[in-house]
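Before anything else, here is the set of structures, which you'll find just below.
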Structure P
Amino acid sequence: MEQIWQDVAAWIELLAETLRIPTSFLIIEFIGTFAFALSGIRLASAKHFDVFGAWIVGMATAIGGGTLRDIMLGVNPFWMMNEIYFIWCAIAVLFVHIFAKYLVKQENTWFIFDTIGLALFNVVGIEKTLQMGFPMWTAITMGSVTGAAGGVIRDVLINEVPLIFRKEIYALACVAGGIVYSILYTMGFDATINALASSVVVITVRCLAVRFSWHLPIVRGE
């Protein structure tokens, strides 16, 4: 058993080095992948998609933002380095299928998973961009892209107006988290602490915005 854990740890370290992010951030990315996949699959199930269709929506939600980020940064998309992301999404489909009755009754489950995925992917995008030598303002931008773009693709696939284009606070929550990350980074705090603090801010801002109906001014036509 000890040898198995050592092999798993070595595999995680190797994958983290390949993806140019700290090991702790790879674990964060795995959790974010699962959470975002669940949010996409949950909404797909509400639209009565079949298993394959739900898996596609879950995959698009989980890897869409990171794919766009990596293309913009000029590197191979992260999911091409390892099949684990496909496996995580398949597990998410199985999870939703098994606990469908419970998840359907809890109407806010997609919001919970989406918010967690948004926060975790945001910090992964920030850290990966910094690891590649880009300035902090670029990192905050890439963090927002990583967190929000997957949700945009998900909403397009299920024929909904993307959250980022509605009055809800969505991408701005990522920006707020990115600013906190930037402040702590400048002060010399450990990357894991920065990630936790930034994630808490994103989740808090998103939840408060929905609870108290915070939104930006709506652009009105004639």
Structure Q
Amino acid sequence: MQLAFIGIGNVGLALAHNLQQKGHEIIVAHDNPDSSSVTKALQHNPAFEVLPLQQAIDLSEVIFLATPFTLNASILEPLHFKGKVLIDCTNPVGPGISHGLESTISGAEKVQEWAPNAKVVKAYTIYGHENLSNPKFPDYLVRPVMLIAGNDSGAKTTVARLNDDLGFETLDTGDLSQALHLEHMTLLWVKMVRANGHHPHFTWAYLERS
């Protein structure tokens, strides 16, 4: 599958490299191919292609948004997604690791407002980049779960296939409004790891009793 990444920092690079190793074609979507983030990404994986934002979107089946949340409106509003899947990997984080939109609406719903012709799915935010580059836990019989939310069932099926390639089980939590609760899970993980010193190499799992 041809995948475009808007944002190729820690999260974007971890996902892009993992997916490229699984056989997907990766396009780094950036209007400045000489930027430091693009240079770092290409040093990490020279197989990535770099194209301007709109061209990368036009050529890709799925687009990942992995930018700082505060930049999302200015990046997304000029772009045309033409009904393609846009995976929101961003988080609105406020002072003191609080919810940046004061829990009144999810960041993913704002992304959908800024990209109205995209099929937005929230995913890849409940863990840090460490667990996106390597989600394998060989001592356990279950795979880590990736919780997702979105309004389009077909788009979520596509994300589930990518989850499988990455090494995650998928749990569909419902429509895009559920992304607010996933963003709070992100804040929990970030507070535990980045603020309180818990090691980052842990994930959530979904266990279902039949």
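Here are a few things to note about the model shown:
- Origin of the derived value 27, 13, 7 (semi-axes √(5λ) of the Cα gyration tensor in Å, for residues 126-189 alone; candidates P, Q): P
- Answer label among P, Q for the case where Cα extents along the principal axes in Å, for residues 70-109 alone, calculated from the coordinates, equals 36, 17, 16: Q
- Structure from which 19 was derived, percent of Cα pairs over 31 Å apart, options P, Q: P
- Entry that produces -26000 once helix-only ellipticity at 222 nm (-39500 (n - 2.57) for each DSSP H run of 4 or more, over all residues; to 500) is calculated, selected from P, Q: P
- Label whose coordinates, when Cα extents along the principal axes in Å, for residues 46-85 alone is calculated, return 29, 25, 16 (choices P, Q): Q
Just so you know, all these numbers are worked out from the coordinates, no wet-lab data involved. Predicted, not measured: the structure shown is a model, and the values here were computed from it.
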